[in-house]
Structure I
Amino acid sequence: MQKIDITAERCPMTFVRVKLKLESMQPGEQLEIRLQGDEPLASVPQSLKDTGFPVLSIQEDAQAGVFLVLTQRS
């Protein structure tokens, strides 16, 4: 599984970085996306779905104040 931390990014760069990372991965590989804030939490999973990438899970790490979104390269 690969990981990307976009907690310091602001839209639209949040999804741009995620998409570039996914495009560099092999089919079937999973990507854990670490994000922070309401806007990325709403937009990144929706953008993944809109571009054909599945959202496998969304988990909150309340202690760290971030969300972890799991997707997979098709």
Structure II
Amino acid sequence: MSSEELFVVEVREQRTSALAGHEGGEYVSPPQEREQALELVELMLGHKVTVNGEREHCWRQPVAGGQRSVLLRRVD
């Protein structure tokens, strides 16, 4: 890997099990370069995102039977 800053993407889904058949799940990506991490965030959200230089960014969106949160976090 290069000496660029690395980021992880954390995805959590909370679902109503009566509606979705499960309570959701979690995923944490391996550390990756910023552009790759942003592509994963955009894939999970279904749209382009804009970020500034902050250490963390969080997005929330409704999904069938619940909510998805996507966190982009810089690795120290």
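Here, each number is a calculation from the coordinates, and none is a lab measurement. Just so it is clear, the structure is predicted and the values come from calculations on it, not from any experiment. Cβ atoms are built from the backbone, for glycine too; each structure is taken alone.
Relative contact order in percent (Cα under 8 Å, 6 or more apart) was computed and gave 36; which structure, I, II, did it come from? The read-out comes from structure I. Identify the structure, out of I, II, from whose coordinates distance in nm of label points 7 Å out along Cα→Cβ at positions 14 and 30 was calculated to give 3.1. Answer for the origin of the read-out: II. When Cα Rg over 2.2 N^0.38 Å is calculated for each of the structures I, II, the largest result comes from II. Source structure of the calculated read-out (distance in nm of label points 7 Å out along Cα→Cβ at positions 6 and 22, 0.9) within I, II: I.
Quick one: helix-only ellipticity at 222 nm (-39500 (n - 2.57) for each DSSP H run of 4 or more, over all residues; to 500) came out at -5500 when computed from one of I, II, so which one is it? Mind dumping the intermediate values first?
Details: I: -10000; II: -5500.
Derived from the structure labelled II.
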